[in-house]
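Next up, some structures in structure tokens.
Any read-out appearing in this document is the output of simple, stated calculations on the displayed coordinates, not a laboratory observation. The structure displayed is predicted, hence computed values, not measured ones. Cβ atoms are built from the backbone, for glycine too; each structure is taken alone.
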Structure P
Amino acid sequence: MVSADQGGGVMRADVLAERVEGLDEALAAVDGFDSALACGLLRPPAATAAGVTGLAQAVAGSPLAGRVAEAADKTVAGAGGEDHFVALAAARTALLGSVHDALIDQVAEVTGRTAREREVPQGGGLPVGNLHAAARSWLVDLARTGWRGIGHEAVAGVAPVVQAMLAEPRLRRPATLLDGFAVELAASCPGATLERVPVRRWADLWSRALLLTLPGTAEVPDAGVVTGRLLPLGVDLQEHAGAVQAQVHAVLEPVGGAAPRVVRASVSAPKPDSVVGAGLWQLLRPHMSLLAAAGEGRAMELTDMPVTVEGDLIWDDACARPGASADAFVTARVVLPTALDAATAPLDRHPARIAVPVFLEGYGVSEGDGVLTFFVGGHPLAVDVDRVPVASPLTAQAVAASGACIGLLRWDAGSYRLQPLAVEATVRKKPVALHAGGWAGGTADKVGAKGEKAATDAVTVLRERAGRLLRK
């Protein structure tokens, strides 16, 4: 938030340190069930069966109580079936959703911004078919076996299901999740030899995939279209072994004088191993003109751009044209404090999904034991510099030397952390603004240009090899 002496509101960092009632208990119930899932739910021993019953007890006061209690009893007795595992996955998702909501309420108190209506309608759902049933059967078998019992043969069983689902555009969301989950599991087989199991992550993927096979969950309808001026705040670049994604966080000023709102626009692309660093932008740039605008510090004028109820723009270059210059820090100081935050779809309510744009300045900085901390109003806020992409002019050193920062407030492993998207700092006695998406539209920066050239050479070689293979 803008400091009080500049006419803005002071970010209440002290609220971030306050304990949220019931949060630890909810997470403990989730952890207990995840431990049972890791060992397998076919015949859970007493040590892990307590995690299943604990999950049922945690939702005893909710509408899920009866079905989850029955599911827990059947599972502990070794007679758990598909419907029972679906109920347990729903209970786990509901608990994490309640944690998400409590944290979002806390963040709203910190920023002083108003959230949009949280009730998000779901799509009508796809007819339940053989592919959904086959996917659920595979997930149920995984749950019975547990992560410690996985093997290549069991994991490979979902391959034909994924292949068939990918052929149907409306099924690509669950298909992509199942495919990625199976790839992770296959890379870790056999489970019995694993030194460390990513218990929370795999339980997240399992429960989400299971629920996405149910009618009414895989589709979230568009909320309509928006027209107005889009003011980029920053770009979050996320890289995976085989893919890369850029998510632009921005504020939309709708035509007609309606309140500005926080929105996002994402683009992703497959990534070969040889394309790294600044070359990642070459994979993404052709698919979304917004990246060039964000990198060059310009607004975009939108006309009837599709948008979901969660504030995700379904980007279409035909609905956008470049606008005038727009300084992200001016947007953060003037427009962001008055903007409405995005809603969250029911199935997406998870603490790992929290990424709220905030603006800080006038903070103190401390470094120690490899940890960077901002002191906002005297209260510490850890800074996650590991999330700063290599493919940008923004560096950990620049963040440490900054006096103002646009970032995403996240919640990770029990505490809040700030992911920097852009900073104002002094470099060689000159004030500069450095952005994580500074190279998104191209750059003359020596380091960035070198990375672009290396990526161009790599892509050229790959295309030549692909051409030879096709000719053969």
Structure Q
Amino acid sequence: MASASTTASPPAAQDRPAPAAGRSGLGLLVLLAATFMTALDVFIVNVAIPALQGDLRAGTAAVQWVVAGFGLAVATGLVTAGRLGDIFGRRRMFSLGLALFTATSAACGFAPTPGTLVAARVLQGLSAALMGPQVLAILQTGYTGRAQARAFGMYGMTMGVGAVFGQLIGGLLIRADLLGLGWRACFLINLPIGLAALALAPRALGESRAPRRPRLDPVGVALSTASVVALVLPLIQGRALGWPVWTWMCLAGSAALGTAFVAHQRRRGAAGGDPVLDTRLFRLRGFSLGALAQLVFWAGQGSFFLVLALYLQAGRGLDALASGTVFLSIGAGYLLTSTAAHTIAARLGSRTVPAGALLMAAGLGLLWAAVQTSGTTGTLWELTPGLFVDGVGMGMVIAPLTHSALGDVPAELVGSASGLVATIQQISGALGIALIGIVFYGAAGDGAGRGYPHALGLGLAFLTALELSLAVLTAVTAARAGRAAR
């Protein structure tokens, strides 16, 4: 089989979203609104849990699934969703996902029982999975040059804002108790955003799909879904349950199912069929290394927010709103660089991500020193420098890292590549949380004395190692790309 780079053909002109003035700006706003809602919903629910648990009289298992059900549904649907966009049109699938996400957000906000809320969260996760790959694919195919770099920069900024400020926004909503809604406002905030974006989408976004309309592979969909469920489910639930036998059986089964999935995709591609995940992607060095870098980065991000929130709330006794306020230090640094990410990337080029990763490692080092000095009694201001520097580095990494992973992907593989990148982000987040959970909770013990500061120190050491690995990986990748260009 010829390589993807030599067989790909440019998409038909009528299938590309027109990046005309005004239209492209409005379209980007619609895409970013959906991205913000998805990122926000990952983090805002953590603040709502105590209130919804008391209001709905939800047990521990139900509360766990309010969080886990969303993440699991997102992870399982992304690869298939990317292919659906290739087949039926990315604007169409994006709009369908946006409509369903808005509707399921309403279902979450008005849920009368724990079971109803869990079911709505799972459906909300599937809706988010349907939107995610379409956003990346439209950014990659609908914008070029500086406009594309700027669009990916705005995408990265929006993801970070939703993640960094999610807990603060949730705390403010619950404290304000708008119309007596309490925790329900954390879900219902999506309604005005979603409805406005849905109304604008038909005229703001042009339609795009793969140049040659592929067919859906039901066997590939089944194997992909089963392998991801078998991997992500034990990562999400394993630590809290003490890693029972079934979690290890699932992990082993995931490896077997993943192997069967890849073999099936190769056979289908060799026979001239349309695989869900085109294995030609892995012949593209830039994509393969970019995907690995995504794995390393997002394994650190999800786990960092977790251990910091646990330290602030369980170790320092802060409530959700006060804890969310501390995250403003990260947010300030993040906004400083993410709003100018395309300008920074234009000046530093391939050194942008390694430099950002080194800054993140430095910020974590400063934070470690502050925590070890202050323990549980110092002022929170001592944490500010480290958090700010970490945010500065984060703002330099997210958008360029995503852009580089998709940079040399041909048009016919964009949907498949976008779904895989988004899936890697979800799986690596669950993996990072599972790994750091073992370190953090083992060191924290009962939380007495210096339990939490010691646990956070070990967690920060783990995260620093990840950031240094990311810096080395991306620097080596950039050096190889430079030699190849010469």
Structure R
Amino acid sequence: MSLALPFQTAKQLAAAVRKKKIGCLELLDLYLKRVEAYNPELNAIIATDIEGARKRAKAADKAVKAGKKLGPLHGVPMTIKESYDVAGLPTTWGHPAFKDTVVKQNAVVVQRMIDAGVTLFGKTNVPLNLADWQSYNEVYGSTNNPWDLSRTPGGSSGGSGAALAAGLTGIEAGSDIGGSIRNPASYNGVWGHKPTWGVVSPRGHALNGRVAQADISVCGPLARGAEDLEIAMDVMAGPDAIDGRGWTLTLPRSKKKKLRDFTVGVILSDRNAEVDHSVQSAIQKLADFLGKNKVKVSDKARPNIDTAELGDVYVRMLRATTSGRLSDAEFQEAQRDVAALPDDDLSYFAQMQRGNTLSHRTWTQLNEKRHRMRLAWDAFFQDYDLMIAPVAQTAAFPHDQKTIRHERTIVVNNKKLPVVDQIFWAGYASITLLPATAAPIGETKEGLPIGVQIIGPQYGDYSTIAFAKLLEKEYRGFEPPPAYS
């Protein structure tokens, strides 16, 4: 049965506009009414430009009426992660110091989505510095999960995932350095794609006008259907104006049309980040389904990588990447912490502080290890098309804002474990620059969504999305949270 209009995919919404079944302004107002009704309890959408959006929707209606050539997302109402620059709105990353600083120019991704026809009307919430699997900050407050308001929607693109799941927007874009697209997709029961590093320009996705591209970090789409991810990648991907003078991007399209065309590895858990049995069970159920449908599935196949080393390299390089935003006082504190650490302390805090103070010499040594792992993954993909893995250790967990992140815990298999353990599953693809598509595959007994990440070879973005499209068609489609349908 077809989903109600607010829960349809961006592709379906654009088709309705092209066929003149609904006008662009009418569609925008439909979503704005839902935002008015539902957003107060969710706090997913935290900044809007309603007047500007209505003007753009009216212009979009005129284009339809005039028979002009329309973009692939013409008339689709859109919100976007707060961390993107949108002309006329502030970009704060949750910092009160930037709440009144209005941005003058759109980020590259923002402009490309607008050029594709979206009616951008607002921004969605994030954690401070985009550094949490929750989405709360002093500027905009806390965002709740539409499946259970007492739980996190994930982070750092938490507002994006919540707004999509609740039917408050047509399509979204987020960013991902530590699972920040995949995690909210899993927690909210939607789709998200972490692209291969470097294929989507991050220009304009930065705080306070920074322009250098960060290691590991990527920009990518979230949506209520896998095909929307493909459409969005068609729009987003490619070099910015400077790089475009010298190179073009041609991501290979998947030639596989059926699930049984794929050869897949499956991993349920790892000694470095134990996964809750509810998540393992959902992934195993998917693996069993694939096997019954003649997909070549292996639960033994792995890249030749020491996963403890992978986790270590990822955490230190991740923290090195974000260390530039530390104040002098914070950096000096990290140096003092490292000096006092015993060599055998491999806790997250220890590795975080080592990463925060990493010398360039050590960084290059870790980078060599990273690229050896990258080659190991490439060897794996000579025999297997994809790897299916957990997105996180659990489904969405209850709000916990009492202490700093690395001191918090989550319950995994009836044990309290450090919440930061699950950074491992973000790094499983991220440290080696690989694409990964998050797709919903089930629910816990409490009715919380469970997602899986589909990891592919470097530049195999359309292969992971193609597999997600087939799963959506043959295994599980989008299901709205009961309170919002």
**Request:** Rank structures P, Q, R by distance in nm of label points 7 Å out along Cα→Cβ at positions 192 and 272 and report only the one at the top, that is, the highest.
**Result:** Q
**Asked** Of the structures labelled P, Q, R, which one yields 65, 47, 24 when Cα extents along the principal axes in Å, for residues 248-439 alone is computed from its coordinates?
**Response** Q
**Item:** Label whose coordinates, when P(r) over Cα pairs in 5 Å bins from 0, in percent, for residues 136-327 alone is calculated, return 1, 7, 13, 15, 14, 14, 13, 10, 7, 4, 2, 0, 0 (choices P, Q, R)
**Value:** P
